[in-house]
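Listed below are the structures to be examined.
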Structure I
Amino acid sequence: MPKIRLVELYAYYGKGKNENLVIEEMTDFFPSNQISVIVGPSGCGKTTLLKAMLGILEYDGDIFFDDKDIYDIPTEKRNMAYISQHINLYPHMTIFDNIAFPLKNKKLPREEILTKVRDIAKKFKIEHCLNVRGRYLSIGQQQRAMLARELVSNPSVVLMDEPVSHLDPAIKQDILNFIKELNKTMKLTIIYVTHSFSEAALIGDVFYVMEDGKFVEKGSQKKLLSSNNEFVKALISSEQYEKKD
């Protein structure tokens, strides 16, 4: 899966006098096959950065997947998955049809669709739920079904925008552990956004602390914990978190 590079990236809303610059001259990278966590308060530019990567927001500068500039690649051809905090399963469809939906859009053969859906449902431990609708599942099962739908097409990059913020602590930790373990086998390049350092600590491989559209610190959890940056220290001290060994 690709390494992502940002080169002198500017991201903004609107144009002309109504332009609102959110990210200014950002140059950095996210490593391949790891979970990079962007942590920062609401309004600091986390979601704006994801939207630029998706191609649904105007930006200047360059975004590279490995050595390929993706600027002119339409969103639907960037081979990316976007997972938000909202569980948006199609309510009139069974879980099977929800997961199969992107494969049917690609007009894959029926037998290939059956195989792919069953395989990922088994991996996500929801194979017994395929013939029911989402409203009959637990929140944790619904979350897994949504992840399965987004990942069944084998995206190279997965963007996660506060995907567990609405869950209670027990389910949240279960889903985060699941994503972490899943990435060990699928080797995805995941960029995970959260406002919570404790949540970041449970899932992240590499950490990026964002303030006012800039990364003010990056590295391992150990590096962040020893940071002298006042903003980083305030962010960490504002909540409890689980230290990694």
Structure II
Amino acid sequence: MSLKIQLPLSEAVEIIQINQHGLVALNKGVGVLSHPNSEQEKKTSILKASFNFKEEFFYWKNAEGILEKAWLVNRLDSPTSGVILLALNQELKKSLRRSYETHAVRKVYYAIVKGCPRFKSGIWDGKTAPNVRNFKHKKELQIAKTKFTVESTSTQLPKLSRVKLEPITGRTHQIRIQCAQFGQPIIGDQTYGDFKFNRTLKKNTGIARLMLHCYSTEVNYSYKGRSHKFSAKVALPEEFLKLT
């Protein structure tokens, strides 16, 4: 495998860093899919390439006509921006999957939420289930835990807070659901948010995106019989600083 691989990145995606094993951290823009939802998908995904749904890898031919592959390590919702990982070989991808399964991964998100949590920091602990309208099969309730820290709150109305969020478990839409459950829905959330409040804020500020950003990812993994650590982060988008 050559680390000189030219990834066919979509316009709203950029490489943050790549290590010697072929672990790639990308900065995914708002509205970009982690991968196509079907072979007929028309929306933009992180790579301009075909996708193998069974084994979860992108594939394309490079300028020399050689087949290249990149395995998807994790996902972000389309409206969420920030760090997402790819592996440039299958062995590495399998090792990283084990890291996720054994919770050897630390992810930090930032969100702008309505209001302000009652406590400045703590752990949200409860059962969640994604909005079933967006899924083919009804999901059972699952225990979810998220560490939260309020970093700033606006001094003017409407009161908004910038919250640092570290998921301890990895449930579907976990952060979005728990912010709403505990009374601080994420600004711009079109599934779990305060729709009327979002419309008013959009009218007054012009900001319509989901205000959720994966700021950093840190993963410990084993490769070729040795332990390694990889971390990547990307700065908060300008909108996050503007609102608080």
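We did not get these values from a lab; they are worked out from the coordinates using the rules stated. As the structure is a computational prediction, the values presented were derived from the model and not from experiment. Cβ atoms are built from the backbone, for glycine too; each structure is taken alone.
One table, with the values for the structure above:
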{"quantity": "Percent of Cα pairs over 20 Å apart, for residues 112-183 alone - highest-scoring structure of I, II", "calculated": "II"}
{"quantity": "Among I, II, structure where distance in nm of label points 7 Å out along Cα→Cβ at positions 8 and 56 as derived comes to 2.9", "calculated": "I"}
{"quantity": "Ranking I, II by FRET efficiency 1/(1 + (r/R0)^6) of positions 96 and 224 (r between Cβ atoms, R0 = 41 Å, to 0.05), the structure that comes out highest", "calculated": "II"}
{"quantity": "Answer label among I, II for the case where relative contact order in percent (Cα under 8 Å, 6 or more apart), calculated from the coordinates, equals 19", "calculated": "II"}
{"quantity": "helix-only ellipticity at 222 nm (-39500 (n - 2.57) for each DSSP H run of 4 or more, over all residues; to 500) derived as -4500 - corresponding label from I, II", "calculated": "II"}
